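> Below, each structure is written out as structure tokens.
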Structure I
Amino acid sequence: MREVPAETIARAVRDLCIEANTCLREDHLSALRRALEQERSELGREVIRQLLENARVACSECVAFCQDTGYAVFFVELGQEVRITGGTLQEAVDEGVRRGYREGYLRKSIVESPLRRRNTGDNTPAIVYCEPVSGEQLRVTMLAKGAGCDNASAIRMLTPAEGLEAMKRFVVETVERAGPNASPPLTVGVGLGGTFEKAAVLAKKALVRSSGEPHPDPEVAALERELLEEINATGIGPAGYGGTVTALAVHVETHPTHIAAFPVAVNIDCHSHRVREARL
């Protein structure tokens, strides 16, 4: 049995919060550079140039890339041979978020209830999805998720009879409804299968994959390419000014589902695609 102090997790989470919000991951920067080459609209190219310059300044000055520093969402792979000491996983993550958002001068955006909208003052509680895995590994992935793009997300319980074409229409229509409000160019996460809530979590988890990395299943990878092509054909373009690059990537995750169900969830992330990972 391997013991991991809660303090170790808190320190790692603190660093993840600051790094994710100030220095965009290299795979996302590479996707933006490719988009700059692919975009046909001069206004769209200027938007992408400004995003790349903003990313450079944010990282060099250690300041937030975007004023909406997001909800702190974590995907944790916790080995069954790992025991957390000195506190719970949730307590450790919350403490790390508290420190990271305070010490990184990041905006605190969380209110205690949708009804009583008083700010919690430290961007907690974090959203933590914990997946039990074998062995002694502890892997923590942080996604800083702003509200503008999350508000544009959607879920639909299709029937198997409606089929693949209905699913694709729903994904593309969700992006079209979002328009400029989701701050394109986007990363689009799609969750297929499971139950109502499982599809939504799959869609969000799909976002943390390296930008443009294809799904290992060739059939799913082909679907990702097709959806990306259809989304970019909408012409929404960078910042909604029109253009050929509305999305940088589409990531699809799937899960077994009921014979009578076809759950589909779409979780959109904006150009401020902020992901960081730590292995403890």
Structure II
Amino acid sequence: MRIEQLTCSIGAELVGFNLATAINDDGLFAEIRNLLLEHKVLFLRDQDFSRAEHVAFAERFGALEDHPVAGSHPDHPGLVQIYKSPESPADRYENAWHSDASWREVPPFGSVLRCVECPPVGGDTMWANMGLAYANLPAHIKAQIEGLRARHSIEASFGAAMPIEKRLALKAQFPDAEHPVVRTHPETGEKILYVNAFTTHFTNFHTPERVRFGQDANPGAGDLLRYLISQANIPEYQVRWRWKPNSVAIWDNRATQHYAVMDYPACHRKMERAGIIGDKPY
């Protein structure tokens, strides 16, 4: 296996390696996990494995979770099929910088995503290093956001276009989660900027230290949140991956955000993702 770093800040490609061989090889899997912690997202080409092998490899990281809106393959629980066809309506959730399911109280550890079919050009996915995004914040911003917490909502994202009864039922099933604005990576100890497209507002901004009069709370809090969310847009924190059939990406959802570029015409684009249950941010 050869490791090719793709940018100075995030991402590495594993070359000459069959991912399925790590299912039953503890030493090899441990090496992959360490590489994931180092590079935050790993890429592979020409991975022609079965759905059962896809699930088995992902389960080496932990138990898999379903998605309440997308659903799973009927024979492989936890393997979410993200399928687009020429008849599919435009998706407005993947083409925004986000950390998967941050609206959960316990967001995912990460995912193993495989391309089944894709357009010959377009449909790339980008990832951003949110540890670096935090590290490079100005000192006064770091001081301002210390101890801040924010809400993340499935209702205001996936639920927004639903009829109100269905939307409220979704919110009842998944109440808005509250997380620290800066989370600590549970394995590396790295500080991670943890706000994204699912984040709606701060929950503890309105304090005497931050607000002299009510006017300071709004737009002050909103401006700060928009500034923090925009950090994922900085190209120096990013890597961009061009998909081909049987390409695979493995990412640490705790330390990254990603963006599915929707620059392709109506076509068939089939992706299968195994999402791994994570840990409660702190």
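Here, each number is a calculation from the coordinates, and none is a lab measurement. Here the structure is a predicted model, which means the values were calculated and not measured. Cβ atoms are built from the backbone, for glycine too; each structure is taken alone.
> When FRET efficiency 1/(1 + (r/R0)^6) of positions 130 and 258 (r between Cβ atoms, R0 = 25 Å, to 0.05) is computed for each of I, II, which one produces 0.55?
I
> Matching task: 26 is the computed value of relative contact order in percent (Cα under 8 Å, 6 or more apart). Pick the structure from I, II.
Derived from the structure labelled I.
> Where is percent of Cα pairs over 18 Å apart, for residues 58-121 alone largest, in which of I, II?
I
> If distance in nm of label points 7 Å out along Cα→Cβ at positions 90 and 138 is calculated from each of I, II, which structure is the one that comes out at 3.5?
Working through the options, I get structure II.
> While we're on this one: Have a look at I, II and say which one yields 3.2 for distance in nm of label points 7 Å out along Cα→Cβ at positions 34 and 50, as calculated.
Corresponding structure: II.
> Determine which structure produced the value -5500 for helix-only ellipticity at 222 nm (-39500 (n - 2.57) for each DSSP H run of 4 or more, over all residues; to 500), calculated from the coordinates; the candidates are I, II.
II
> Using the calculated result 5.4 for distance in nm of label points 7 Å out along Cα→Cβ at positions 10 and 242, pick out the matching structure from I, II.
Working through the options, I get structure I.
> Then there is this: For the read-out FRET efficiency 1/(1 + (r/R0)^6) of positions 74 and 234 (r between Cβ atoms, R0 = 41 Å, to 0.05), a value of 0.80 was computed from one structure; give its label from I, II.
I
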